[in-house]
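Asker: Listed below are the structures to be examined.
FYI, it's all coordinate maths here, none of it is from the lab. Keep in mind it's a predicted model, so treat the numbers as computed, not measured. Cβ atoms are built from the backbone, for glycine too; each structure is taken alone.
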Structure 1
Amino acid sequence: MVVVIDPQIAGISGDMILCALVDLGANTTKIIEGVKRSEKFLSDSIIKQIDFKKIEKHGINATALFLEIDENVHERKGIEIKKAIVNLTKELGLSDKAKVFAESCIDTLINSESKIHGVPTDTVHFHEASSIDTLIDIVGIAIAIDDLCMFNEEITCMPICVGGGNVIFSHGTMSNPASAILEILKNSKLSICGSQVKDELTTPTGASILVNLAKTSMDYYPSMEITSIGYGAGKKDFNEFSNVLKIVKGTQKNNFQLDSVKILETNVDDVSGEIMGNLIEKIMDNGAKDVSIYHGITKKGRPTNLISVICDDAFMYKIMDTLVIETGTLGIRVTTSNRFIVPRTTYDVKLTLDGKEFSVKYKVSSFKGKNDFKIEFDDLKSISNALNKSIKETESLIRKKIVELDADYD
């Protein structure tokens, strides 16, 4: 199964994601009853009405959230909302993946504000995101994805439309996209696009949820047979387009994904092994997917090293600069190559080992109904050093913890 989130025209917000998931078939009773229990965790906030209804949005029949709240707060600390989210997901008995997802979403929002304003995370104050509706979006989506059993699906995202013009918020006027959106999406591997619409189309809450939901970005739909479509309506109305988010579910027509990469090649015959070793590290740090060095013989019997780099378009020129600067090569061959890859998703979880908490990234591959996972070696290395254990022993501990989170890997 593959899931495509399509915000390339209307952008994305928390309530649009939630509504699209409801339109896909998520249990509304479970969502409504679940988020209503949030009142006990956020004082001075009352949910007077919450419901999901079908509306027409510029010609598209979509699901909309009707929410009426009564609040006596202008701002809250981010950690207050985080505590309420963590407590609520525990009380609701959501899956471990849903709990981690919900906590990661609010952490992303808090960390972006911390970076922008240069303050510690525990002192971050929310203004626009201080309302209980931030909690409703995050926890509601966690409930919906749990209900639809989508946490194990491959979720990809089309380019995210952020709109254009300026935005006015608590800190004044800023060009769109605002700093929070840029900070949240930085290094996420998700791509953005602007538009002629002079309005904010992507909200910080929506972006925070999206980066924790979609692990890959594509400029086109994957090869798939469509099984269901969810349309989530946004609050604003535009003359140019339907303010609707699409989430499309389907089955892949084969067991592979198709993507496109650049292959950079150059021959060098006067560079030492030490420089080559350092070159590999620098190229990988600059965004390469892989680097290989092959020994060979060229004209006049000269020994040579063929350096071959696989990368995305976005990193090509930076890597080419590195190749020239580090090796002195006078030319680089560039080709575009399509490749079939086994579907994979990268997860980031928090695990407690020997009484210490660590963040662990691992990659899950799925082929012909069988799931397997591999832990990022850099995480293995740092954790093994922190625990004073061997790589092998550390890997065994982490694998056991991950299997406990998801029996599909057992």
Structure 2
Amino acid sequence: MVVLSWFDATTQTVRFAEWSGMGSGPVLLAIDAAKKLIPDFNPIDIAIDLNKHPFTQSTYASGNPLLAGFEEISQGIVDHRIVDLGVNIGGLQSVYLCPLKSEGQVIGSLSFLLAEEPSETTQRICDAFSQQASLTAENIQLLERERNEVAELQELDELKSEFLSMVSHQLKTPITSIKASVELFREIQEFQPNTPQSRLVDSMGRGIVSLEALVNNLLEFARLKSARVHLETEMANVGELVRSAVALVTPSAEMKDQAIHVDIEDKKLKVQLDKHRISQVVLNLLNNANLYTPRGGHITVQVKSEGDQLAVSVKDTCGGIPKNELPRIFQAYYRPMPKSKATVKASGSGLGLAIAKSLVELHGGKIWAESTEGAGCTFTFHLPKG
């Protein structure tokens, strides 16, 4: 018979967890007799206070196996009548106790209850079995620890998303109010161009637009994280969708003397997609290219068919992203730093690419980036045409 026990180091208590071999004839007879003799007897419901049982405590303290007589090791643990029944009816003579270890600490034991004193071969077999049990127990503990850590991280992530969503909602109203006030102020005052006053108002306007975009990104990311985004698909002309996105970015590109080239293979190509969401993806990629491409650089947008896939790519001349940073660029809040010294320091939330990735994957597609250091980057996404 084998008894599995777990050790609580804090209370110095050992609790029996499981018995095997209880169905064997003599042992079963001994247990039945014990239950008649002591009605509330339960072989599983046994706890050993090691402070009151130094004989067993020494084994748990040293971590070394213990070989002892059944009567000897049972004294002070169970009623002496149970011990007598185990010896006289169950035929138990010896106990070979093997501590179970995890990360060098004793976490429990396997006790082999035998009808005779074990030979050296039997002891080696028991030791090997206990070592395997220790490995299993250690793996279970590690798995449980990882599950707990993952659960804690998920809970923190959910709390963070909820917080971002709440703060973003609270910010939308005052931002809208300030934006309207700035526009009204500009209309009322009719500032002359290129004056300190007009430049100040323009700066305020750009700041509000930037802040509004940041809040919208935070809200969108929170919705994506909580799976609250639902696609409304329709057959849409991809070329028109891309050209509309390019038109929105063109003023920013012109301010940096950047040239945007659009190459659409099939101007009549239509695909089932959510127009608003895919426009958002293209716009995010274009804004990213505009941000990182230096003054006088080039941005190329290409749309073509590749088998059963629609391929859209945005290529820039930002100077490239280091290879070790490429795997991280679609992570939320991460902002790659191209090597081009002509590129301004990145600004923004670092959410654009993360949002683009989530929206593409919602459509059943995939998105990736390629980069040549010193040359530029190409962001490509595929969507199924069917």
Structure 3
Amino acid sequence: MAKSPTKKTLVHEVLERSVDKIYPSKQSLEEALLSGRKLKIYLGVDPTGPHLHLGHVTNLLVLKKFQSLGHQIIFLIGDFTGRIGDPSDRLAARKPLTEKEVRENLKTFKRQASKILRFTGPNKALVKFNSSWHSKMKFEDVLRLAQNLTVQQLIKRAMFQKKLKEGKLIGLHEFLYPLMQGYDSVAMNVDMEIGGTDQTFNMLVGRDLMKILKRKEKFVLTTKLLINPETGSKLMNKSEGGLINLDDNPNDMFGKVMAINDKAIFTLAEFSTEMPINRISHLKKGVAERKINPRDAKLEIAFYVVKLCCDEKTAERSKREFIHVFSKKELPKKIPSLKIKKKKNNIVDLIAKAQSTSKSEARRLIEQGAVKINSETKKNSREILTLQGGEILKLGKRHFFKIVLH
């Protein structure tokens, strides 16, 4: 019978996997964790969109490990700071969101995060909103808070330096954002914050404010970002071939993982799954030595992704479906119906209806050769189709629809 891992082993793992840096030091945090002290740890996420994705999973998995060690976890939704716009890692200012847009985006955040964290039962994770304190602050409060930072401190930020060098404007609100995010730590009186390396500056501002206003040390743990090693850009964005959201259909999620770059797939496995590290190393080495087919490694990693976000049975079904459709070149076992009222239809309108997307996106799919009807590739965005019903519309590699006249 295998022995359960010791607390020291668990602490070592949580401070290693996907971790970039720890402030003030890894040693000091390790000592605090082994002392039996219960820490209050938080992750902040701004609702700039309606979905959490596999990039967020890196931090959620670290939080999950701390939760399993008995520490208090806070999932903070930046419903106030999200309306300002985080300038981190962006040369163009982020467009501020309206209160209505923020409300719409955060509706499903807790449900998505609950795929990783526990929000019920003993030691449940808490959900907080930073509007709870920011919306109550008076202008005088903001001015007093701002007295704790200098322009020299803020202007040192690498992203601001790059903007200045390129002659780009820096909005005053972009200076205020780190201050407001940093105050979140003070308002919750936390012991630790977790975030990606792109959030290091903001989190360290919070660390400074904790020292000044609370006379308290705050640990900061930064995690590595999901980066495509070939392009150097973030893996979880549309331009890299597909954003994989936590609430995606399991079959779509599986297919999107299979489409990821061969070299990037192992980074995804390490940062955004619970696949054992030794197994990832084995697959990576096997692929490099051409002893393991990259496709087989991806099948296993995609299985772990869907298992994490859904469950093992769903992951197995998605794997079988992928092999059925893509390896054997057969149609999916279940194809959704696309109901239309008339036989003659403009192809762009048909695609837009099927995908609930814009006409410009529909035209883009046609231009890319990603539209087929009964295996025939459609290349003319002006084509008027005469449909009889029963045709199979295929969009991209994964989406099928059976046309039904009614």
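Asker: If helix-only ellipticity at 222 nm (-39500 (n - 2.57) for each DSSP H run of 4 or more, over all residues; to 500) is calculated from each of 1, 2, 3, which structure is the one that comes out at -10500?
Answerer: The structure behind it is 1.
Asker: Still on this structure: For distance in nm of label points 7 Å out along Cα→Cβ at positions 35 and 139, which structure out of 1, 2, 3 has the highest calculated value?
Answerer: Going through 1, 2, 3 one by one, distance in nm of label points 7 Å out along Cα→Cβ at positions 35 and 139 is largest in 3.
Asker: A further question on this structure: In terms of distance in nm of label points 7 Å out along Cα→Cβ at positions 211 and 355, which of structures 1, 2, 3 is highest?
Answerer: Structure 3 gives the largest value of distance in nm of label points 7 Å out along Cα→Cβ at positions 211 and 355 among 1, 2, 3.
Asker: Oh, and also: If we compute relative contact order in percent (Cα under 8 Å, 6 or more apart) for structures 1, 2, 3, which one ends up with the highest value?
Answerer: Of structures 1, 2, 3, the maximum of relative contact order in percent (Cα under 8 Å, 6 or more apart) occurs in 1.
Asker: Comparing FRET efficiency 1/(1 + (r/R0)^6) of positions 67 and 187 (r between Cβ atoms, R0 = 30 Å, to 0.05) across 1, 2, 3, which structure shows the greatest value?
Answerer: Looking at the calculated values, the largest one is 3.
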